Structure 1
Amino acid sequence: MAAVSLSNGLLATACIMAAGLFSSSYNGPVNAMIVTQAGPNLRGLAISTVQTSANLIGVGFGTWLIGRISDEVGGSGGLAWGIGAAMIFCVLGGLFLLLASLQIKASNSHELTISRS
């Protein structure tokens with residue numbers, strides 16, 4: 001949101017580049033977890049399903065949502081409100097990743113307990 005409200009073009013570009021870097025930094029760990037959990041026979045299907053779903057939701061629904069909110073708010077701040085509302089989904093995604101990691105840890109510790117018995 002900072003990049004949208006900045007008047008300095010160079011600083012706005014730097015903010016957008018930083019946001020792009022950090023917003024895609026989850027791909028490696030998430031894809032590694034998906035591949036590990038899916039097993040060797042389903043790796044390709046699992047990754048392709050996740051990436052296709054993410055693109056359909058992010059590119060399809062995300063752009064519509066930002067545009068709709070921008071149109072409803074209107075004015076010079078409409079786009080900033082649309083982007084800000086879309087960032088809520090980033091927070092939700094982070095929360096879901098945290099919950100998934102806790103579930104995987106619990107599952108792995110349960111498997112270790114069973115294997116030691």
Structure 2
Amino acid sequence: MSAEVLDRAVVDELEALGGEELLSELVTLFVSETTPLLAELRAAFESGDAAGVARLGHRVKGSSSQLGGSRLAAACSALEQRGLAGGLDGAQDDLRAVEDGFGALRQALQDRLAAPAA
């Protein structure tokens with residue numbers, strides 16, 4: 001996937017709007033809310049609930065986009081589209097990309113908070 005893990009321009013803009021404290025709060029909220037959504041997403045996938053996969057994929061796509069998570073948003077979009085099409089055949093790789101994308105974005109955001117922009 002060619003999208004960036006973290007669009008630093010988005011993060012810099014968020015920081016410019018509300019400072020490092022706001023950015024930290026947004027990251028904490030994103031991680032705390034997305035972690036259970038990913039568990040629900042996996043459960044929906046495993047139970048064959050295509051509509052649930054689409055709905056949850058859409059939610060994670062939106063929140064990750066707001067924090068500059070281009071790669072995760074793209075992976076969520078692919079999974080959402082499979083769900084909207086009503087079939088989950090072959091979606092295991094898309095789900096893995098979402099889970100891996102979340103881990104990569106979480107790490108990138110934590111690294112960014114540990115080393116603020118100059």
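Quick notes
- At a computed 9.2 (mean projected area of the Cα convex hull in nm²), which of 1, 2: 1
- Computed 1.07 for Rg/Rh (Cα atoms, Kirkwood Rh), for residues 12-75 alone - originating structure among 1, 2: 2
- When mean count of other Cβ atoms within 10 Å over residues 20-27 is worked out for each of 1, 2, structure 2 gives the greatest result.
- Origin of the value 33, where relative contact order in percent (Cα under 8 Å, 6 or more apart) was derived from one of 1, 2: 2
- Source structure of the calculated read-out (distance in nm of label points 7 Å out along Cα→Cβ at positions 28 and 60, 3.1) within 1, 2: 1.
- Among 1, 2, structure where mean count of other Cβ atoms within 10 Å over residues 52-59 as derived comes to 20.9: 2
Every number here is computed from the coordinates shown, using simple stated rules; none is lab data. Everything quoted here is computed from the prediction, not taken from an experiment. Cβ atoms are built from the backbone, for glycine too; each structure is taken alone.
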